[in-house]
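Below, each structure is written out as structure tokens.
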Structure I
């Protein structure tokens, strides 16, 4: 299976360890031929998030030219995967573009749904870990059951983490509550966003959670910064760091 690996701009800038761990994790599976497309920079999410969808057309064209022809495109970011799948609308919807959009996955979807991974023998993390499912990944990529829906319980992130030796999954009291990042939301409404993330990290503390993981590093960056500012003992890890066995305390 020939896959393209895309590292989003914010991961490249703020979380190289997340990018490296995801690439190493993909390379562990012999059935995959992984091609890191280093020329790619952005999926266009910042423009879409601001309402400038037409201005994102050039980015979408460049992205399509670099990632067409692969069996799948794998991204260490739920929000970027969802951007391409659901909001790649500025560009003409040719057969090439449609096929690309249909074959984009974040790392959780790819491992759980495509590869149907049932064992991670190299992964050990003997600690209680809080699981944060970001809003986009939870409700658009369907990583888990949102608590507001009366449907059978499921959790793709939970299924994968349960394969890690010694790991105990934990949740804050309000498990699905947004951490307040929201991209431009935290810029335009800093007071509200700041209170939301403060509530989130305090919820972890009340539940004795000192390690937190997520499939969206933007959420982790927001939560780690707030915890550090408030003096709350918290360490965050991108989910692939734990699944790859490369999370360092």
Structure II
């Protein structure tokens, strides 16, 4: 256990050499700002007297879940893989007394932690944006602030993203080329956007699960969360097994 904690600590320290932390803070805020511009563009409806400014901007979660979250996961998992791929760091890493499985698990946990941090920033950004809009348009409703709704929706999108995190992390760690990992994530994201309205196919596609979880369509969010968690754990275990069995990284 102590050995794994050391590995995890080292992986966290390595983040200083990447843009992962910056992306976790900036990317969700960009989504909130874009949503604010959309709200201002439609202010006759979104910011009409009595409208709730927080609810108007909280739609950013759905935009995030549909498009930006899968791309964000693709980018950070690719960056985590490139830390070792560049300069063939795998060889020097595994020359140390560390377990491959521990390294793989630490990478998964770091990626998951970054995604969680991005969702926390997204929720805080929505609350702040709603307050700013209310100050700019005092005739909108001052409350109630949808603390529970925004937090729960963002939380469900995060849990449903575990499947994508596990798959993209395996791709990013398995293939040395950044292009392979990025291309896989982009193609999967575009496919998800195209099939998002298909109840038959989207509910089984990992990249569509966060968007389904962020929606309010009956029992679909619960199903997406359950599949995201189960699929993520299974994909992480399978990916770790394949990773450990490889003779050459």
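Where a number appears in this text, it was derived from the coordinates with a stated rule and is not lab data. Every value quoted in this text rests on a predicted model; they were computed, and no experiment measured them. Cβ atoms are built from the backbone, for glycine too; each structure is taken alone.
Where does the value 27 come from, among I, II, when relative contact order in percent (Cα under 8 Å, 6 or more apart) is the thing being computed? Here the read-out was taken from II.
Structures I, II were shown, and Cα extents along the principal axes in Å at 51, 44, 37 was computed from I. Of structures I, II, the largest value of mean projected area of the Cα convex hull in nm², for residues 35-122 alone belongs to II.
So helix-only ellipticity at 222 nm (-39500 (n - 2.57) for each DSSP H run of 4 or more, over all residues; to 500), computed for just one structure, reads -11500; which one of I, II is that? It was calculated from structure I.
Each of I, II could give distance in nm of label points 7 Å out along Cα→Cβ at positions 115 and 203, but the derived value 2.1 comes from II.
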